[in-house]
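Structures incoming, each one as structure tokens.
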Structure 1
Amino acid sequence: MSDKIIEVKQLAKYYGKFKAVEDVSFDVYPGDVFGFLGPNGAGKSTTIRTMLSLITPTSGETRLFGRDLAHHRSYILSRIGCIVEKPDFYKYLSAQKNLEIFGRISGASITRSKIGEMLEFVGLKGREKDKVAGFSHGMKQRLGIAQTLLHDPELIILDEPTTGLDPQGIIDIRNLILQLKNERNKTVVLSSHILSEIELIANRMVIINKGRSLVQGSVSELLNNQELIVRIELDDLQKALQVMSDRWPQLEIEATGPNSLLIHLSHEIIPQVNNSLSAAGVNVFAIESKRKLEDYFLKLVKN
């Protein structure tokens, strides 16, 4: 049996001539917080719905827990908890009553003690009897995560769980995801269109765009292996250009204004650049950097 929790190979989903997903492939391993990254409309939700057998793919192969989804649907889904786009509840029932209903629907034997444990885990202890209609968006997201945990699944799939949340709500969901991994040994697939969000909590990721997977691997390796794009604000552009071309003729340098440079270079060279400019009498006012991977992703989003 494969040690991969998820194997997706050359997945495609067409609606007539429209190609929602054209060629997506990626692997998820036990214990991963796996970032499923792509701009809006890239095909993330379609891929997730296909993995949950909510829609039938046009072609490709999907295996979960070492088994083919097409032939082992019930077995596979019994080991998955998911939130697709946003959780929905019976708004005029309490949080506890909602979880009781969803527990019965799942077919698992869910006790009130188990429900209380899940509500405490997601930070809703004391709100058990409150109607969901009075919950904030962030509280509903946390209740949704409690719902996914009722039958103790091994794999959690969250589709854009921080959409519409305020900064504190985003932090709360981020911490919950890390707790799922570290305290409950869950494997988590996290769909997002925000690179910085994935960078903070995921250990592996895939980037997709226009229905195709573009790059996959360890988050740290993908980011650390990227050159930086560094913007420097200074007071003497011509002298700075001369210093840079004399010392580092191989670097790609662009003047982006009367007092700013854009340079492609590795992380360790930045202090040397700053020291050389200062030694030449060039005053450096600011240094800002971002990775090429971030720039690459932002271009995808813009396109």
Structure 2
Amino acid sequence: MYLLQFDWNPITGFDIVGNFKIHFYSLMWVIAFVIGWNIMKRIFKREKVDVEYLDPLFIYTVLATMLGARLGHVLFYQSELITQDFFSIFLPFKFKGGFEFTGFQGLASHGAAIGIIIALYLYRKKYKYKSLMWILDRVVITVASGAVFIRFGNFINSEIIGKVTDSSFGVRFIQEEYSKNTITRLTGIKDYKEAYQAVTNNPQFQNLLEAVPYRHPAQLYESFSYIFVFLILLYFYLKTDKGNQPGFLFGLFLVLLWTVRFFVEFVKEAQNIERADWLLNTGQWLSIPFIIIGIYFMFIYKQKTSTK
């Protein structure tokens, strides 16, 4: 046992009414968007852009992020939902096997990235105060900051877990290992929250705890790395002339963020089980085109016109 190893069995939210719950994961999304809005507001003021354009930009980005992330997850990782539980794709409910409020679960960052790019293109068609590339170069700074909180939210939810490890950074994800029905059956405690807590706090159930393997906290690896992605982008924007080179910050973001994603995937459990035995997993194959596109925008792309 290493000092840095620990058991992760948190309360993931709090009940409001009936089956409705406020999830801490959802709060991480709210924090990400609020901080992103404030960063963009400072950028607008710094570059003397009318802040009246900020709210519609925020709305386009939020809707694109959620819809793109959801559709991306379904298309890349859980396509069976299209035929098995179609309405759960767009609504925060599960219909198959009984009606249940789940919140918006199953979101893919690759889908979110594609959604944001498409949405900002449409936004730029309507609001012509700056070029599309100017907008992309600045929005990615906020996206990088938001990614820090989203991945921490995944950690709170015990989702997107890492592979089994004996390293000193291992974490035992209790709620990932045992389903609600399993934990109540094995402990004999009807309330699943109490049952989960009993596994970690009651010596009577230590055999159940010992059966849970230590895993890489891949979510924390990503979250921590994205702090540096954000700081690097901010440095180039504030301290160098690269912020004035169309496409550079956008490209740098793509290269940094998806390179992090590519390497962290080596210690993640494959989200697409059918492709788990491939040399590279789905997340890595999807990251490679983003990295190549990023290199193009950093070193090759030349904007034909400068639109004010």
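Only the coordinates and a few stated rules stand behind these numbers; no lab work does. The model shown is predicted, which means the values in this text are computed figures rather than measured ones. Cβ atoms are built from the backbone, for glycine too; each structure is taken alone.
Could you tell me which structure in 1, 2 was used to calculate distance in nm of label points 7 Å out along Cα→Cβ at positions 143 and 239 as 2.4? Walk me through the numbers before you get to the answer.
On the way: 1: 6.4; 2: 2.4.
Computed on structure 2.
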message: Computing distance in nm of label points 7 Å out along Cα→Cβ at positions 119 and 287 for each of 1, 2, which one ends up highest?
response: 1
For P(r) over Cα pairs in 20 Å bins from 0, in percent computed as 29, 46, 21, 4, the structure of 1, 2 it came from: 1
- line: Value -18500, calculated as helix-only ellipticity at 222 nm (-39500 (n - 2.57) for each DSSP H run of 4 or more, over all residues; to 500) from one of 1, 2, is from structure 2
